[in-house]
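Below are structures written as structure tokens.
Taken together, the values in this text are just the output of simple stated rules run on the coordinates, not laboratory data. All of these numbers come straight from a predicted model, not from anything done at the bench. Cβ atoms are built from the backbone, for glycine too; each structure is taken alone.
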Structure P
Amino acid sequence: MPIYTKNGDQGFTRLANGIDLIKSDVRLAAIGDVDELNSFIGLLLCKVHEELAPQLIKIQQNLFVLGAHLAADSKEYLGNMKLISKQDIMALEGMIDEIDADLEPMRFFILPGGHETIAIAQITRTVCRRAERSLIEWVKPIQNDDYAISIIYLNRLSDYLFMMCRSLHKSLGVPETPWNSGK
């Protein structure tokens, strides 16, 4: 299979289900943002403690499922592949609660950074927020309720990534830097 098809040279691409779209289409933006998020999760995976690997790999699997659904809404292409579920959201919430129980309560806004791994996790969190916005932008006009759970999942994933940042501050011995609003 050749890696270059030249089909996209004029600014168009074909989805897995055969639909042709201009590359600036909001659906493709959502696909690209989810793909970018998955890549940043992969980078984060290279930087964090091994015990986080199974959680991050499961998240990557879920993001690939979401990407596949975004690329083809057809049973013919997707088969029995299920979209992200409420159980996936509950799993993220469980991980958030576990991290939260191990940390001091947050008393101020925290500036991103302090360590390369924390900065990567913060960037991943912001890419997640963008992917969430892109998905909403594509879903809302077409009123496709199938993606409601996926929107919630991305929202909860950004919360998980934020809590991971806080946990990394603690485990790496890097103090959280409070935001000074100047008030």
Structure Q
Amino acid sequence: MLPLQTDRLMITVFDAEDWRDFLELSRNPDVMQHISEGKPWSEEKTRRWIAAQSRKQAEQGYSRYKLVLEETGELAGFCGLGLFGNTGEVEIGWWIKQSLWGKGLATEAAQAVKDYALGTLGLDHLISVCTPANKASYRIMEKIGLTFREETTAEALGLQLPGITLLVYTSNIEIL
């Protein structure tokens, strides 16, 4: 059950007031370049996203989880679960604060959340998606044992993002 602990992170649910700390990620153009439209979010969109995580946790039993550095108590980003587009599949995804890139925190969090989802929550498989340009993300997907399934469009997966190509990785290649 939550919270989860790794060597360097506490992984837990977001609180309503976490939107303030999350603004550093959602407003950063470098963090957001591979996310949805590739543009920073407004304060209002960030507030709505954080509020939605509590609702999803209550309704679905999972959500995007807050990552907190054990050593400092600083918000490091998120890693968590959410229904993806029109696929009916649960996606594992992550964002890490830019100042913490390259330290292995996303891999550490993603492995813990993947194990939690497939073990404790009993999900039968997960997917993860990224743009082909987001090499850091698909390397993390491979490091945590996900396998490339397909290259497709965001629209084919039920997202209103015309012209966006996505790579889909899965924890279970047998579901094809």
Structure R
Amino acid sequence: MRRLFGKVWVECISGDITAQADVDAVVNAANAWLRPGGGVAGAIHRAAGPGLEEECRPLAPIKPGQAVLTGGHRLPNPHVIHCLGPVYGVDHPADRLLGDCYRNALRLADAHGLSSVAFPAISTGAFGYPPAEAAEVAVGAIAEVAPTLKTVRLVRLVLYGEELLELFRSALAAYRDGACQLK
């Protein structure tokens, strides 16, 4: 599934976020201290090697919704954008904070002249955000910021598993004029 917002293509695929060699930056669903952990953060840190953790150390801690940029180290991408998503039921307002992850990561990529960014489904793992709601928030935030981007032309949502892929595809297909119209 692929859709154009302004001059930015948004696509949903099933895959491994660390194997997106054709994008300028991958987004890490980070913890506040930007350390290796489980899920996406663990996979990205393992693939990037110890240099990533060293580069992250002086940038931490970050707050929910914040985005910071590092090098890609041993990843096939020149950059990693680290975002701290909200813990569902703890960080409020969760929808704004989750949307800020996508908006701030894309603005940061654009400020650095990047043309393509791959995102995981931020906060849907250990942070407990309901995947269907997270998909709607992600698509809405991307659609909102896309018209303002000057260099970013591709946003890839890299989703783990068919169920998550279908939820994000549905949200992308259903987005209409400022909101998702899922039934």
Comparison of P, Q, R by distance in nm of label points 7 Å out along Cα→Cβ at positions 59 and 107 - largest value held by = Q
Could you tell me which structure in P, Q, R was used to calculate helix-only ellipticity at 222 nm (-39500 (n - 2.57) for each DSSP H run of 4 or more, over all residues; to 500) as -9000?
-> Q
Label whose coordinates, when volume of the Cα convex hull per residue in Å³, for residues 99-162 alone is calculated, return 104 (choices P, Q, R) = P
